1. Given a value of -26000 for helix-only ellipticity at 222 nm (-39500 (n - 2.57) for each DSSP H run of 4 or more, over all residues; to 500), calculated from one of P, Q, R, which structure does it belong to?
2. Figure out for me which of the structures P, Q, R the number 3.5 belongs to, where distance in nm of label points 7 Å out along Cα→Cβ at positions 21 and 325 was derived from the coordinates.
3. Quick check: 24 is what I get for relative contact order in percent (Cα under 8 Å, 6 or more apart), calculated from one of P, Q, R. Which structure matches?
4. Computing mean projected area of the Cα convex hull in nm² for each of P, Q, R, which one ends up highest?
5. Say we calculate Kirkwood radius over Cα pairs in Å, for residues 53-148 alone for every structure; which of P, Q, R gives the highest result?
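What follows draws every value from the coordinates through simple rules; no lab data is involved. This is a predicted model, so every value here is computed, not measured. Cβ atoms are built from the backbone, for glycine too; each structure is taken alone.
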Structure P
Amino acid sequence: MPLGLLALALGGFGIGLTEFVIMGLLPEVAADFGVSEASAGWFISGYALAVVVGALGLTAAVTRLDRKPVLAALLVLFIAGNLLSATAADYWPMMLGRVIAALAHGAFFGIGAVVAADMVVPSKKAGAIALMFTGLTAANVLGVPFGTLLGQAAGWRATFWAITVIGLAALAGILFLVPKAAGAKAEAGGLRRELAAFRSRQVWFSIIVTILGFGGMFGAFTYIAYTLTEVSGFAATAVPWLLVLFGVGLFAGNTLGGKAADRNVDRTLLVVLAALVVILVVFALTAGSQALTIASLLLMGGFGFATVPGLQMRVMKYASSAPTLASGANIGAFNVGNALGAWLGGVTITAGLGYTSPIWAGAGITLLGLAVMACAAAAAKRTQARAEVPAEAPAKEAEPSPV
């Protein structure tokens, strides 16, 4: 295993921690700045919106540059954002720090996925991408609970100082462990070449599947604390540990999904999305049972994140001549899916449909994603079949019939 993949994973860990740990520290942050929790919630929403901007804008701006120094520069941006958050005197400097850190998020994962794939042989590309995203899953499993505990014990700023140190370690790893060849710039053509990749229907199919497939899981997850306490009957103190269990599912799903996608991307995505629809439906029907809720939570995390390496690999596959911007766009699509799922789940709760309604909504969104994936796979198979049909041999001249 190339050591450069570990550096990418460490960067992913720090970025994932920045994105999610604020959820556990909102009361402390809101109290420190003297704002409502709703106002503090914009530290989450603002981050998500900035991720999409960075995934497209920053990635497009650096397509002509070598990828390794770009990754290093993105981590410098990430470090600066978290340093500003750790030292922010009031609300708006903190918001600015969140936005600066978020701008690095999408571009880092988008470009990092391309670099990770270039470090290994073609048969292991999805596994390499999965290893990079292991940092993101580890941030959910370990980073968020311990980051929250650190913030509660030593003040929320201590958590952001710790993330800054993680960013410095990841920067050193990128500089010293990522091979120069893997971090070389794309072939000539620049932004025009990168944009040309979006002429492929399959690139758009992949992005839409990312929005719907991941959005369905995230829609169910966004309001999971209410489901666990109000429907399943768990105590509020049990919720963080149940979320750790969800994170264990993410970790396992990411690893196994990457290995399966290396064998067959489309088949893996079809199977995983179909399984996720079933799991969400079963979860919605049995959320009143604590034992079945625990099993559903683990499986939802596993199958939900098993899609990630395959979805990222698929968009890069069909944008193979210029994958950097398409890869970044797909990272943005994950966050669009997050926003879509969270919004639709909120609509169902507001409509009075109960705390299992976001899970039903998530199942519906995922089913749409499965339908689009089936269309994409069928279209890809038809294109491959046409390409494999040999040219017809020229007709032989008629031989004279014997007399």
Structure Q
Amino acid sequence: MKQVLTIVVKLQPTPEKVAKLEATLQAFADACNYVNDHTDPKLTNKIAIQSLTYRTIKSEFNLVANMAVRACARVAANRKVAKLKGKPVKSFAPTSMDCDKDLFRLREYDSTVSLATIHGRERVELTLGNYQRGKLKGRNPTSAQLCKHRDGHFYLHIQIKDTPPDPTDTSKTLGIDLGRRDIAVTSEGEKWDGKHIQSVRDKFSLVRASLQKSAPKGTRTTRRRCREVLRRLSGRERRYQQWLNHNISKSVVGRAVELSASIAIEDLTGIRERTNEQPRSKTERRRSNSWAFYQLRMFIEYKALGAGVMVTPIPPAYTSQMCHNCLHIHPVKGKSYRSGKTFKCGHCGWHGDADFNGANNIALVGLSINQPGGTELSCKLNRTIEYVQQSLFDSFRATENPDLCS
């Protein structure tokens, strides 16, 4: 198994080279649009698409051979993704081009890259930081993407492949409960408050609403300034959320490495579809839909893969209703097993932070998955196996008769 890490480096082309790069991206996009318009939309095999359009796009759009091959592969890949989403591929913008080992070549000693364009090969200087230099040192990457970002500058997204270490067998699991009030809570009690990120989102939302309301009105100068501010603010909220999720994921994986433990994380797939069916205010809907829980999970997974830590997604069912101390489930909402951020077990009397309780339940389930031969859970809770089984049986019976749950 290979782990692919993308290193983003900025290009420093001269004005003459900028024109050649822009012309190359435009030709590549035009070729993709031609392939998409002149082949069956249901055709997703890149070899079949290439056999139908390779010679035409190579000669008509002045592409080198590898560019024509990459254009056919881009259309096939986008069609596969669109098919999963149930949407057609509309068009391609001149913002990126896939490069293989023949279309670009990295020269480490002078921090330059050789790029193939429709007007010949060009050598462009790179702007490298210490992080990029360390990751690219001694490497010979064979795939990348030439991209023009929204700021108008050119970047090269270089993919490097590593063989991650095998995950170690462990009898410890670190549970992660995800939420909006607390972005993440571990089974050790460490938490990251979500109050600040929510205030940042609310602030950006108000600013955008005010500017978008003023942009069509006022004088020409006012409209121009509103558009300039909107462009300047574009992506700032996203970058802040990404930075925060990177910090949280780094801390979580670092702690798992210290404990020699695996990670069990709450799987919230489909939660937006379920919550959007409920009547909510516009503000609450915006806050819920901007919750970047999946990005945090992806960051944890790829950092854990490189560190040799196993990550197990756990379904959230009953994790907020079960007491991690006695495994008693309180499925009836009218029994006040949870009040705000506090969980109180009506069976054993344990009470404490509800997210901490959920994180421990996630850790217990994750441990049982990673240790199918036996987790010694009953010994840890000072309960016999018969007691735990009877407790679970009584709890599930309570779903049919709420009076049995006290």
Structure R
Amino acid sequence: MTGAAAPTLASGRRIAEVDTLRGFALFGILITNVIVATTLWSFTGANDDPQLRFDGPVDNAVQGIVDALFAGRFYLLFAFLFGYSFTLQIAAAQRAGASANARLLRRCAALLAIGLAHVFLLWVGDILTLYAFLCLILITLKKLRPRTAVITGIVLYAVWSVWLFIPGDGNDLAAFGKFFDFNDMHSGYTGGFGDTFANQLALAPGFMALIWFTQGVTSLGMFLIGMAAGKRELFTDRDTLGRWAPRVLTGGLVIGLPVSAVTFAHSMNWLDRPVFWAGVQELVNPLMTAAYIAGIICLTRSPRTARFVEKLAPAGRMAATNYIGQSIVLMVVYTGYGFALVDKVPPAGVIGIALLTYAAQLALSSWWLRTHKYGPVEWVLRAATYLSIPQWRRTEPAAAQVK
């Protein structure tokens, strides 16, 4: 990866760094989602005073690590990469002499359909429906200059974060319980197949609204920043990456880690964080995301680590398929769709299952792409985007794959 010539937008070849970052984002999303899901579905007590089923020191430590290093960072990374890939889609349409808007609208429609099936059947925390909607907005903003897009994205993110500074009683779970019945949720997910299915159908609209409300504006901000990076062809500019990646890594961690340390200490009950700390953490999350991006870029540029990091790329090329695959595993393991282990596996065990799932996805993605050009979900999205039947099985070496 480090010695080869960089692929370019003009050539249409895949950009290895984008695929690698998508693969890394899948890891962070999986870790976040399994902890959110299994925690949310296993509360005990009344809605106005919910209690964690697993509340020991190890459980709190796992929750604290996820809160401090994962939650709120990786969905921003996915949003940034979506914005970057948006420019690749436009470039592909321009090379083919096709209408970029028409292609993008068809892709949004297909993404929305897949997302609706995902949220109603598998995972109430779906982001695909949100991305499909935000993509429509991004189409109207696609002519923004990179500088304007970055400024707009930063302003959107910062202004939206202000509401988290508003003082409250600090009991976010009790507030959440005003909208969702924890006991009904737990009973549904630990019951039989029909109970879980009914739960999904009942909860999906409310959770869609929650995701759109809490992540919509911030995701759009990262879409715009990613679009600006794509217009500047950031990941094919080796000189710029070489200069800035170490600085962004250092700066992001220097600012982000102390803030995240307070978040971790709060999860461990070592201190009570100030009421405004959620706002501080929200503002710092993009800096941590930028540091993660820079860290992966630095690893891809080192001969000693590149061969390990590039193993993430196949999973990234099948990001949509793997994202939905993670939800299938989550639901089969933890709900009435399968083993209903949601209140039987402590957080440390949940993370262990997630790590095994991710390792399996890395291996399966590499195996699949040896003989297929696209993942199954990517194949559907491509068919809808191009209004044609894409090639299913590979006839050329993987290195020749075109975006």
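1. Working: P: -26000; Q: -15000; R: -24000.
Value -26000 for helix-only ellipticity at 222 nm (-39500 (n - 2.57) for each DSSP H run of 4 or more, over all residues; to 500) corresponds to P out of P, Q, R.
2. Working: P: 3.5; Q: 6.1; R: 2.3.
For distance in nm of label points 7 Å out along Cα→Cβ at positions 21 and 325, the value 3.5 is produced by structure P.
3. On the way: P: 24; Q: 15; R: 31.
Derived from the structure labelled P.
4. Numbers: P: 24.6; Q: 26.2; R: 19.0.
With respect to mean projected area of the Cα convex hull in nm², the highest-scoring structure among P, Q, R is Q.
5. On the way: P: 14.6; Q: 15.3; R: 15.8.
Largest calculated value belongs to R.
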